[in-house]
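Right after this note come the structures.
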Structure 1
Amino acid sequence: MTVKVYGAPCSSTRKAKEWLRNNRIPFTERNVLRDPLTIQELYDVLRLTVDGTEEIISTRSKIYKELDIDMDALPLKELLELIQTHPNLLRSPIIMDNKRLQVGYHEEDIRQFLPRKTRENQWIQWKRNHLRLAEI
């Protein structure tokens, strides 16, 4: 299962891609400013969110402030069209596969994209190292 990284060229997107490379997780990347997500791709992202559009919209972005629109009042299709027209409304990066989604780069959270066996092995190794220290 290939991970997708959607984002603008920023430090968070660079950190996420570097982390994925360092952990040998295959991914495809897409600069959403040059190649905006389609309406269907935006629906696919929203399908995995917990908080809907609030999770993916950057309320601190310049364009969000300039548009000065009540996003909550817009029908979903219009909001997605607005995001497609102004892709810098999206938080960056959006990291996803078929089952998981992460918005923004958080080192603890991105570990969810590691294969389960790798996570289990790392946990066992961590316990060994830390329990040994506690015994000393």
Structure 2
Amino acid sequence: MATTYPKTVLSAVFLIAATLLVGLVQTIRFLPTDLPLSPAITYGITSALYLALAALVYLIARGKDWARITYTAILVLGFLKAAATVSALLQAPQANLLPIAMYGAKIVALVLLYVPSSNAWFRHHGGSSNNSFKPKPLRGSA
């Protein structure tokens, strides 16, 4: 059975995947060489983190609400860390066009994941449970 995705979810997944890919390329390209760990360990850790994020994107595309919430939490923590650099980025916007565009794409993707059509789709496709399970009382209990 083919899944019909709302355009908002497709757009959000595409934006997240694109920012992950660009981020991975930037990380590999600009990874410092004077790190205390060996390059193999550094690239291994980086690869594991990007694979975990890619798995979250896949699960978001499969309609898993917990993956959407987890990605949101990770993104908010990343924005809090990056808040200190925003003023520096905006002082020379031409030189920092790619990071500014990446932050913008992530914000747009986050908004698209929570618009009403996306919320309805996540609810319908295995997102949150309705918690309607009510256990039967034990025999002889009051």
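Nothing in this text is a laboratory measurement; each read-out follows from the coordinates by a stated rule. These numbers were taken from a predicted model, which means no experiment stands behind them. Cβ atoms are built from the backbone, for glycine too; each structure is taken alone.
Could you tell me which structure in 1, 2 was used to calculate relative contact order in percent (Cα under 8 Å, 6 or more apart) as 32?
On the way: 1: 32; 2: 41.
Value 32 for relative contact order in percent (Cα under 8 Å, 6 or more apart) corresponds to 1 out of 1, 2.
Work out the source of 2, 8, 15, 17, 16, 13, 9, 6, 5, 3, 2, 2, 1, 1, 0 here, i.e. which of 1, 2 gives that when P(r) over Cα pairs in 5 Å bins from 0, in percent is computed. Before the final figure, lay out each step's value.
Details: 1: 2, 9, 18, 20, 16, 11, 8, 5, 4, 3, 2, 1, 0; 2: 2, 8, 15, 17, 16, 13, 9, 6, 5, 3, 2, 2, 1, 1, 0.
Comparing all candidates, it corresponds to 2.
If mean count of other Cβ atoms within 10 Å over residues 41-48 is calculated from each of 1, 2, which structure is the one that comes out at 12.6? Show your work: numbers first, answer last.
Numbers: 1: 16.9; 2: 12.6.
It traces back to 2.
One of 1, 2 was used to compute mean count of other Cβ atoms within 10 Å over residues 9-16, and the answer was 15.6. Which one was it?
Values: 1: 15.6; 2: 19.8.
Source structure for this number: 1.
Kindly point out which one of 1, 2 the value 26 was derived from, the read-out being percent of Cα pairs over 20 Å apart, for residues 25-88 alone.
Numbers: 1: 26; 2: 47.
Derived from the structure labelled 1.
Given a value of -13500 for helix-only ellipticity at 222 nm (-39500 (n - 2.57) for each DSSP H run of 4 or more, over all residues; to 500), point me to the structure among 1, 2 it was derived from. Can you show the working numbers first?
Numbers: 1: -13500; 2: -22500.
Answer for the origin of the read-out: 1.
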